[in-house]
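Peer 1: Take a look at the structures below.
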Structure 1
Amino acid sequence: MSDTELPDIHTARHSCAHLMAAAVQQLWPTAKFGVGPATRNGFYYDILFPQPIGQDDLDKIETKMRELKKKKLTFDRSDVGIDEAIALMAGSDQNFKVELMNLLKEKGSTAVAKESGDDGLVAEGVDTVSLYKLGDFVDLCRGPHVHRTDRIGAFKLTQLAGAYWRGDERNPQMQRIYGLCFDTKEELEHELWRLEQVKLRDHRRLGKELQLFTFSPDVGSGLPIWLPKGTVLRDELTRLAHQEERRDGYHRVSTPIITKEQLYYRSGHLPYYKDDMYQPMDIDGEKFYLRPMNCPHHHQVYLSQPRSYRDLPLRIAEYGDVYRYEASGALSGLMRTRGFCQNDAHIYCRVDQAKDEFVRVMRLHARYYDLMGIQDYYMRLSLPDLDKLEKYVNAPDKWLAALDIIRQAMAETGLPYVEVEGEAAFYGPKIDFMIKSVIGTEYAISTNQLDFMASERFDLTYTGEDGQPHGVYVIHRAPLGSHERFTAFLIEHYAGAFPTWLAPVQIRVVPITDRTLDYARKVADFFFSADVETGSGGLRVDVDDSSERMQKKVRNAQMEKIPYVLVVGDREAEDGTVAVRLRGGRDLGTMSLDAVLDRIRGEVVSRKDVVVEE
């Protein structure tokens, strides 16, 4: 590599982990080192210190790293016998490295790399390992590394965390130091800004501040309770789905949340999906399960009457509650729950209709994303690993036919997609829509699947033009995902400042004094009763009748991210007007009630938010 050529960023990040370890060794000579891999945006290293360090110590480590970087130290590699390396590390009292090399001798490099989480840990074989020397610091590592420390780029140590050695709570608890590393200072500063935005937009923090949802230990982990303001978000998303699905020819249904176990044996969920289901309950000697998905219930809708080729495609939809067991450590606010309400639908169609129906589903996604201002998204097509068909329905020809249909549909939409192997559903290939918020946080928000086995399992047939029965294809789709995950995304995407049509409270009326309190209530009634063509009839409005000063009331409304604040004093009461302020602080001046209503009505009906644009 020339002096002007930048190293691969992954290599630079891994080298930065070694630079940090070298700095730690100079500051704490008896520290013991675990593993230090590169990450998506930087690196970490697990270290056992003589005494636990604190967040303030990161500045000291970072200063020492910069000193070493300026010295242009080289990363010098040597390949040595594994027994010699074990003796060297034992002599330096690095027992974690000794343990890894003993595992290497016993299990091989692949097993050790997988167990440690460090793909740069060891050399290819088990007889020889590579060591890298950086100044006085020697580490066990496969490499590669940059040539000199001055080629590493811009870095910043960010946080401390606890980490059990090799992920086992029976082992010593080490301290994990995280850091960022980028080619340029500008890239590093942008990532630091993005991470700060992630904290500010965290849906768990905003959900509590804005009183959207809560969790109760008396109800159970992973089972969200929607508060009144959060329920508004659910209702508005449901209303949006009803309108769009009606436009696309869906019929709405409602089905039970529990089912006899026989149905899940028939569907294949108990053989393939049992670990993700709640334990059964005994009712009158029969086992019933909480449903983990709506598919088997919707198949009963299809089977409720004979179907002809003229009846297809049949599109049925339901916002259905489902329950899946998640390990406690995997739960995360609304993002990962044990109970959620899914924007589900199933399309029953002929094989010759499947491609066009899949295209229609993809375009429904695009309409939703355009409405929400989501511009950065792509599809991930999950393929089966046809060499491991014990995980999937054993029908290779049908898998290939279904994949061909999906690829044709995605090509027709022109939407970007990637393919990944081994992540398909057990009954067919699936597409996950991956979307990014305005700060670049990526979410898997919805799943769409082409199911070629349901027709056989449930005898889902139609009578063709030839008078003979034929099996249907089933498309599973959920473009808005679940209320829980999609709301979590929207909270973070909008930073809680929802567009007017979606905002839990759209208008706050603020009387300047108690003299204008009666007028403030009349103003609120005017907007509450207005004809705005919404599901609830009028606008969502309240009055701040507290004893706070007017400026504090306005500030409170802005902190609650209410789109419109209408201030009323003696002059406004006399003239029948309001002084209009937007949540961002802009003052629109005095307006008539009708003028304000026209403005807000336009935003609500079109779902285009003037407040955000301004």
Structure 2
Amino acid sequence: MGILDIGVSGLSSARANLQTASHNISNVNTPGYSRQQVLQATNLAQSTGAGFIGQGVHVSTVERVYSQFLVNQSLQAQTKSNQLDTYLTQISQVDNLLADASAGLSPALQNFFGSLQDLANNPASIPSRQSLLSNSEALVSRFHALDENLSASREGINSQVQGTVTEINSIATNIANLNNSITVAEGTAGGQPPNDLLDQRDALVSELGKLVNTNFVRQNNGNYNVFIGNGQPLVVGSETMTLRAVTSPNDPLEITVGFVAGNKTVLIPEKYLQSGGSLGGLLAYRNETLDSVQNSLGRIAIGLAQTLNDQHRLGQDLNGDLGGDLFNVPSPKVISVTGNAPASNITMDISDVTALTTSDYRFSYDGANYSLTRLSDNTSVTTAVLPSGAAPLTLDGVGVSGAVINANERFIIQPTRDVAKNISVAISDTAKLAAAAPIETKSSLSNIGSGAISAGTVNPLPIDANLQQPLTITFHTPADGQFDVAGIGVGLPAVNQVYTDGADITFNGLTVQISGTPGAGDVFSIGPNNNGGSDSRNALLIAGLQTKNILVGGTANYQSTYGQLVSQVGNKTRELIVTSEVQANLLAQTNESLQSLSGVNLDEEAANLLRYQQAFQASGKIIEVSSTLFDTLLNIG
């Protein structure tokens, strides 16, 4: 009977090995499957006077060939790879848009300033004036089109965030259910591991890692506790924390992520989610690139419009009137954060478009001090007194001059975000284009000296109310190097002014220069430009703004500012291409290491089948021999 028991134990062990090898072979293409192996142990030997005689074999367990270290490595490589790939997919669209030779901003800028130069050459030409208006509309349309694409990208991010959150919740529920199923299965099987369920759970964790930065900890009872972001719990045993896609309290146009806690939703800081998974890639793209690009485009739009408006208003149109605005400049976007009182509001404006950055700002009040903070680097300016006539609180040309605000309330200021979307042309009548200067200067025909007066320029805004009041500059008789200025205005009449060759003479918001050697009694006059139809002095000044370093704190012109934007996005795109390729290679190497350990090798399993088949047959032979011996004993009896 001992020989029979040994044969049966061998037969049972060989069968278990054959079944396990067959199971491995049939799951060779199953995603997430880990190769299984049978662990065998020798039965307790029988003690006899002649020593211990073996009693065969038994199966201890069937286990996965599994490495927790490699699984963790693969998970982290996977989540980072998905984050980079998602970021790259999104930014590549923006890179192609901005750098497009026909769809980008550069051609529209060139055409606009080309028509301005044409107007400067032909100030009285109606076709030239119409061309400028047409190219102004084309430039505005280009701003609109670029912003529309960026806004569509923002809407797409919102939609994808919502879909990703739904998928995360579904996976989390399945992991929690598997935690429970694994606990039940292990209890039913006396602690033996349910390998296929364990593989399914690991596969779900891997899928979760593709969506969001994921870590997990195995508990003593075999359950996984799963954490996302910076350690926020998502699955604890058989319980899950539900995520929800909600409107951001700082921007009603953005969707962000929070935990559902009872009847409230607690927002997760996006910086904790940006480091991994497709959700992290979406949020990182929006916060690091999309916001900056849309703000940069708006900065170019508002800088161009405001500086052109300022110069255009210093000119004179065909009707003899001072120029108005060439473009309608939108007001800065101010967002009252969720939780503020309905009556709370702030008064703000942009005092200096040349100082604008691409950042958003936060204005807050802590009950004692008002603070204006640049969100890109948290630089702040603070004052204890703001309302009722106090000096504006200003940072980077963004100024807050008044506020109705309670303690611990805040506002988000986006000074350039919507400018490209809402900018428009303010003039439709060609006669309203102020190509001429509103003043003209003359030298008296009776002058005897060599003195000459310049054409004169209008000082920057605001325009002096007496700008077009006639002025007369008369040099003394006999000549003593001095002159008098007669006319209506602040500081007039002015007598005994010391003459310096080529020096500025400024009154009534205009500036002229007299050069040479004026004679005794020489007279120079300044007055309104009554015949300015062919005058192009202001058009030349407007056209000259194309090459002036006006934006970015006086370091870049319109075109170079746009070039910096294109370069910034292009460099970031190139960086992501390189890093995503490196990360993909790292992921492939990690998965290769994992597969070399846990993957199914068909050649190896085929060899195992032959080996276990022979063991099965040999055990059957033992049983046959045992039967023969038993029959022999019966015959003897």
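Peer 1: Could you tell me which structure in 1, 2 was used to calculate helix-only ellipticity at 222 nm (-39500 (n - 2.57) for each DSSP H run of 4 or more, over all residues; to 500) as -15000?
Peer 2: Details: 1: -11500; 2: -15000.
It traces back to 2.
Peer 1: Once mean projected area of the Cα convex hull in nm², for residues 296-447 alone is calculated for all of 1, 2, which comes out largest? Each step should come with its number before you reach the end.
Peer 2: Details: 1: 11.0; 2: 13.3.
The structure with the largest value is 2.
Peer 1: If you don't mind, another one. Check the numbers for distance in nm of label points 7 Å out along Cα→Cβ at positions 144 and 160 across 1, 2 and tell me which is largest. List each step's numbers first, then the result.
Peer 2: On the way: 1: 3.6; 2: 2.8.
Comparing 1, 2 by distance in nm of label points 7 Å out along Cα→Cβ at positions 144 and 160, the maximum is at 1.
Peer 1: Assign the value 3.9, calculated as distance in nm of label points 7 Å out along Cα→Cβ at positions 136 and 472, to the correct structure from 1, 2.
Peer 2: Values: 1: 7.5; 2: 3.9.
Going through each structure in turn, the value belongs to 2.
Peer 1: Identify which of structures 1, 2 gives the largest calculated value of distance in nm of label points 7 Å out along Cα→Cβ at positions 104 and 256. Numbers along the way, then the final one.
Peer 2: Details: 1: 6.0; 2: 3.4.
Going through 1, 2 one by one, distance in nm of label points 7 Å out along Cα→Cβ at positions 104 and 256 peaks for structure 1.
Peer 1: Could you tell me which structure in 1, 2 was used to calculate distance in nm of label points 7 Å out along Cα→Cβ at positions 8 and 320 as 12.4? Walk me through the numbers on the way to the answer.
Peer 2: On the way: 1: 4.6; 2: 12.4.
Comparing all candidates, it corresponds to 2.
Peer 1: Check the numbers for Kirkwood radius over Cα pairs in Å across 1, 2 and tell me which is largest. All intermediate terms of the calculation are to be shown ahead of the outcome.
Peer 2: Numbers: 1: 28.6; 2: 31.9.
Looking at the calculated values, the largest one is 2.
Peer 1: Rank structures 1, 2 by FRET efficiency 1/(1 + (r/R0)^6) of positions 304 and 344 (r between Cβ atoms, R0 = 25 Å, to 0.05) and report only the one at the top, that is, the highest. Numbers along the way, then the final one.
Peer 2: Numbers: 1: 0.90; 2: 0.15.
Between 1, 2, the highest calculated value is found for 1.
Peer 1: Looking at distance in nm of label points 7 Å out along Cα→Cβ at positions 328 and 352, point out which structure of 1, 2 has the largest value.
Peer 2: Numbers: 1: 5.8; 2: 3.0.
Looking at the calculated values, the largest one is 1.
Peer 1: Determine which structure produced the value 19 for relative contact order in percent (Cα under 8 Å, 6 or more apart), calculated from the coordinates; the candidates are 1, 2. Spell out each step's value before the answer.
Peer 2: Values: 1: 10; 2: 19.
Of the structures listed, the value fits 2.
Peer 1: Using Cα extents along the principal axes in Å, for residues 360-575 alone as the calculated read-out, with 72, 45, 35 as its value, let me know the right label among 1, 2. Numbers along the way, then the final one.
Peer 2: Working: 1: 78, 43, 29; 2: 72, 45, 35.
The read-out was computed on structure 2.
Every number in this text was worked out from the coordinates using simple rules, so none of it is lab data. Bear in mind the structure is a predicted one, so any value in this text is a computation, not a measurement. Cβ atoms are built from the backbone, for glycine too; each structure is taken alone.
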